[in-house]
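I've put the structures underneath this note.
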Structure I
Amino acid sequence: MSPIFDWFFQQYENVSSHIVILEIIAVLLALASAWFSKMDNILIYPTGILSTAIFVYILAYYGLLGDLVINAYYFSMSIYGWYVWTRRVDAKHYTPITTTTSKEKQICFFIFVGTLIFIYAVYEIFDRWNSWTAYVDTLTTAIFFVAMWLLARKKLENWTFLLVGNIISLPLYFYKGLIFTSFQFLLFIIISIYGYRAWKQNVNVPETSLLN
C-alpha cells in the first residue's frame with residue numbers, strides 16, 4: 001500500500017471490521033440526510049434517525065461521550081423535527097421555511113449556554129478532561145445543539161450554525177481517528193453553503209409537498 005493510504009487509514013489498524021463497516025454506513029446515511037435537508041425533503045428524518053442510531057453505538061465503542069450525547073440529541077430532535085415538518089398550517093400547506101424571531105434567538109442562546117454547562121458536567125463526572133479535544137467537543141456540541149433545534153423548526157439560520165460546527169469538526173474527527181467521518185464533514189461544509197442558498201430562496205414560501 002502507498003504511504004499516503006497507510007497514513008490516512010492506520011487509525012483503523014486495531015479496530016474491528018464491523019465498526020468500520022458501520023461507520024461507512026452511518027456516514028452514507030448522514031450524507032443522504034444532509035442532502036435531503038438541503039432539498040427541504042422529509043426523507044431527511046428517516047435517514048438521519050438511522051445514521052444517528054448507528055453513530056451512538058460507534059461513539060459508545062470509542063468512548064467519545066460528548067459526540068455520543070450529540071448524536072443522542074440528534075435522534076430526539078429528528079423525532080421532533082419529523083413532527084414539525086409534517087404539521088399542516090392549513091388544509092393544503094405544511095410548515096414553511098422561516099427566519100428566527102427575537103424569542104427564538106433567546107432560546108438559541110439558552111440552548112447554547114445550557115449545553116456548555118451540561119457537557120462540562122458530563123466530562124467532569126466521567127473525568128474525561130484528558131485531552132484538548134474535550135474542550136472542542138464541548139463547543140461543537142453546543143453549536144450543533146442549536147443547529148439541530150433550528151433545523152427541526154425549519155429556520156434558515158440552522159445552516160449558519162451547521163457550517164461553523166462542520167468546519168471545526170472536520171480536523172477534530174480526523175485527529176480522533178474517525179477518518180471516514182472527517183471526510184463526511186468536508187461534504188457537510190459544501191452542503192451547508194448550498195443548503196443556505198437554497199433555503200434562502202424559499203423563506204416563507206408555502207409548502208405543498210414534503211418530497212421536493
Structure II
Amino acid sequence: MGKGERIFITAKLTEYIKVGRNDLIEQYVFLTTSHDGYGSITAAFTPVRIVCQNTLNAAFRNQQNSIKIRHTASAVERLKQAHQLMGITSRLAEEMEQLYNHWAKIRIDDKQVRKLIEIAMSPGKETLLSIKEEKFHQLSSHYLNMVEDVYQYAQSAPSQQQDTTKGSLFGAYNAVTGYFQNVRKFANDEYKLKSIMYGTAMQRGQTAFELCEAFAKSGGSLFN
C-alpha cells in the first residue's frame with residue numbers, strides 16, 4: 001500500500017462459518033504492518049461471505065476482532081499475542097455462526113430494511129435528526145442516492161435472493177456491507193481496502209451490525 005511502505009497479508013483458515021444449509025463464510029486472518037519500524041502489526045479476524053465476496057467485519061458486544069503487536073515485542077510476547085488472536089477467531093467464528101443463523105430466520109419488511117439502511121449510512125447527527133423528523137428535503141442528494149443504491153442492492157443482488165438473505169435480517173446486514181464490497185466505486189483498490197478494513201465501510205457495517213442486533217431483540221418497534 002502507498003509506495004510500498006505498508007504491506008498486508010491475508011491467511012485463510014481451514015474452517016467455514018455456515019449459515020443455513022449452504023451459505024458459507026470463509027475465515028481469514030488479516031495482518032498489516034509498515035517497513036518504517038514505527039507502526040505496530042495489526043492482526044484482525046476477517047470473515048468473507050463466499051457467494052458475493054462480502055467482508056463481514058464486526059466487533060461483538062465490546063469484543064474486538066483485532067489486536068496490535070509491537071515491533072519491539074519479544075518472541076515470547078508475540079507467541080502469546082498469536083495465541084490470543086487465534087482465541088479471538090475461534091470465539092468470534094462460533095458467535096457469528098450462531099448469530100447469523102438466528103438473523104437468517106428473522107423477517108424484516110422492505111420499509112424496515114430501508115429505515116435500517118438510512119440510519120446505518122448516516123454520516124452524522126444532523127442527518128439522523130432529519131431522518132427522525134422525516135425532513136428528507138434537508139438531506140443531500142449524495143446521501144439519498146447512496147441510500148437508494150444500497151436499497152436496490154438489498155432488493156436485487158443475486159446474493160440477496162438466497163434462503164438465508166431474502167427478506168431476512170441477515171440479508172439486511174449484508175445489504176450494507178455488500179454495497180461497499182460490490183457496488184461502491186473507489187478511487188483505487190488501496191482506498192477500497194482501507195475503507196473496508198478500518199475506514200468508512202467498516203464503520204457503516206458496524207453500525208448496521210448493531211442495528212440488526214437491536215432489531216433482533218425489539219423487532220419492528222426499533223424504527224417507530
- Note on the structure: One of I, II was used to calculate relative contact order in percent (Cα under 8 Å, 6 or more apart), yielding 27; that structure is I
- Task: Kindly point out which one of I, II the value 1.8 was derived from, the read-out being distance in nm of label points 7 Å out along Cα→Cβ at positions 16 and 184.
- Result: I
- Note on the structure: helix-only ellipticity at 222 nm (-39500 (n - 2.57) for each DSSP H run of 4 or more, over all residues; to 500) gets -25000 when computed on, of labels I, II, structure I
- Note on the structure: From the coordinates of one of I, II, mean projected area of the Cα convex hull in nm² came out at 13.2; that one is structure II
- For distance in nm of label points 7 Å out along Cα→Cβ at positions 56 and 120, the calculated result is 2.7, so let me know which of I, II that is. I
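No value in this document is a laboratory result; all are computed from the given coordinates. Quick caveat, the model's predicted, so the values are computed rather than measured. Cβ atoms are built from the backbone, for glycine too; each structure is taken alone.
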